[in-house]
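What follows is a set of structures to go through.
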Structure 1
Amino acid sequence: MPRARYEWALWLRIVLAYAITCGLLFTLTWLVADPSRTQPLMDFMTGLLKVSLIAVLWPLSYTLWPRKTEPTSS
């Protein structure tokens, strides 16, 4: 299970990076205050959401189907 824990921690970092990016982009959108000029920023945030949703597959797979440990022969 250490691998699954590592993968979940990595995914949480991805989500944190997404949250920071969205916060910055929302701030920029608010500063510009022109929806026609900031629409590409909103589209970019939608694309970034797909990255975090795809990235959740790895920790989920390691949690549901952990690797079998090889028996050690002494």
Structure 2
Amino acid sequence: MHGKYHFLAQATPEEHEAAEQLIKELSVFDQQVMELFRDGLGQTEIAEALGMRVRDVAAVSTRVKAIYRQVRSVRD
């Protein structure tokens, strides 16, 4: 499910829950990209599906990774 995105695969259920609260604060567009990440699509596939540039998808990935890092640092 999260094979391509280690930050998703390595998170505990509690971290996913905490991250979800923060992800809800992202734009609707970022949330759509996040759903496609969860579905296992790669950045190129997401860009094609949404008609956007790969670098814009990468920027969303960076924001979501930062959320997971933030959640993990709170736990540690």
Structure 3
Amino acid sequence: MSMTISKRLWIMIMASTAALLVVGVIGLVTASRLTTAISVANTDSIPSIGAVDKAEIDLLRMQLGITRHSHQ
């Protein structure tokens, strides 16, 4: 079976179009998963970091109060 150059070109164009579509879909799925992961990190981790920071400030204030009290 002999294929003409025109048929070969069409097959190559269709194959490359299909490959581009597959890569595009994989990219969209990956971007969606990344967006979800970033959202979870923002809603869970960042408030926890703020709570640790507040606890550290409270501890330092207590230490300062104890130091001031002991030197009076």
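Computed from the coordinates by the stated procedures, all read-outs in this text should not be read as laboratory data. Nothing here was measured: the structure is a model prediction, and the numbers come from that model.
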Given -30500 as the derived value for helix-only ellipticity at 222 nm (-39500 (n - 2.57) for each DSSP H run of 4 or more, over all residues; to 500), which of the supplied structures 1, 2, 3 does it correspond to? 3
If Cα Rg over 2.2 N^0.38 Å comes out at 1.05 when worked out from the coordinates, which of 1, 2, 3 was used? 2
